[in-house]
Structure P
Amino acid sequence: MSIITKRGDDGETDLMFGKRISKTSTRIAALGAIDELNAALGLARAADAEGRHGVMIDRMQNLLFGLMGELACLPEDIGRYHEKGFAALTEADLDWLTETAKEAEAKGVRFTHWAVPGAEGSLARAHLDYARTVCRRAERHLLLLHKSGGEVSLNIRLFLNRFSDALWIFARRY
């Protein structure tokens, strides 16, 4: 099966369960920003020659897949999504992220300039800073979707807010 289906030529794209939506919708903007966040994390992973945060980034990227799956459902289909057992963010995932960030912060963060990406000379840390900014943009898109009636779960909204904070800490910790 080819990835080139031509189904998007009309300016629409597929969501879960056969639904179609405009590529300019707030839902697709949020999904696109989260996809960019995932790619930015991939850059951080690839730049991490010492392998110091590969396990953490892997977990974060896997959590983003579940988050994106939930967002790829219209509100009327979210129950069906959960019934099928697809990946979804849980309170336990949110707790893991919060605790992982707190543990890293407790070990001490270091920086010589206030959040100046690349100031420490580490490409991996600069990529984590880039991922943080993409995460903040994704959060803004997500909140816009939620405020416009798109119904975004509280776990997802809290996760992206804490995710960007965690990325700031990780960029200064490692």
Structure Q
Amino acid sequence: MTPPLQSMWRSWVLLGTLVAVGVLLAWRSGGPARVGQALGSGAELFLAVLPNLCLGFALAGFLQVLIPQELISGWMGHETGVRGLLVGTTAGMLTPGGPFTHFPIVASLLSKGAGVGPVVAYIAAWGLIGLNRFLVWELPILGPRIALVRFGVSLLAPPVLGWMGGWLFRALRLPL
């Protein structure tokens, strides 16, 4: 599923404007050398995340080809109710990786018939209760008492946010 050109256009205008402001500020604070330094820094970051971008989009492509639409719409579709919210929450919690992995996956899920509510639950679970982050970072660094309390209070948020997101999407009759 490719995003509509209209939403991409808005993003390009916003990002282009921010880049133009950045160029002006860099130019005023150090001239062309400072602009070059900023562009070089951006290029380094791009090259550092490029492997993740490629792998994330490849994974999204494989999900689109290998997972039947009936499976996604049956488990995470618009009419799946609480089950869809819980599946989205569980999938978001279990899927490791950063935004370069998750957002291509989300686009694949939407193109295969996932509902907005379960997708919102997926994104919220990834951000709030990612199991990989909890086990690798929070437990060892924060200790079990704080990590478990933080994890426990966050468990209800993804399904609730998914329900609210699905409701708002339907109430506003937004196009997908």
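Given a computed value of 3.0 for distance in nm of label points 7 Å out along Cα→Cβ at positions 45 and 157, which structure among P, Q does it belong to? Of the structures listed, the value fits P. Suppose you compute FRET efficiency 1/(1 + (r/R0)^6) of positions 29 and 165 (r between Cβ atoms, R0 = 41 Å, to 0.05) for every structure in P, Q: which one lands on 0.50? Derived from Q, not from the others.
In terms of distance in nm of label points 7 Å out along Cα→Cβ at positions 21 and 53, the structure with the greatest value among P, Q is P. In this comparison of P, Q, the computed figure 2.2 for distance in nm of label points 7 Å out along Cα→Cβ at positions 69 and 117 is attributed to Q.
To which of P, Q does the computed value -27000 (helix-only ellipticity at 222 nm (-39500 (n - 2.57) for each DSSP H run of 4 or more, over all residues; to 500)) belong? Considering all the candidates, the number was obtained from Q.
1, 8, 16, 20, 18, 14, 10, 7, 4, 1, 0 is what came out when P(r) over Cα pairs in 5 Å bins from 0, in percent was calculated for one structure; which of P, Q is it?
The value was obtained from structure P.
Each of structures P, Q was scored by relative contact order in percent (Cα under 8 Å, 6 or more apart); the highest score is held by P.
Where a number appears in this text, it was derived from the coordinates with a stated rule and is not lab data. Bear in mind the structure is a predicted one, so any value in this text is a computation, not a measurement. Cβ atoms are built from the backbone, for glycine too; each structure is taken alone.
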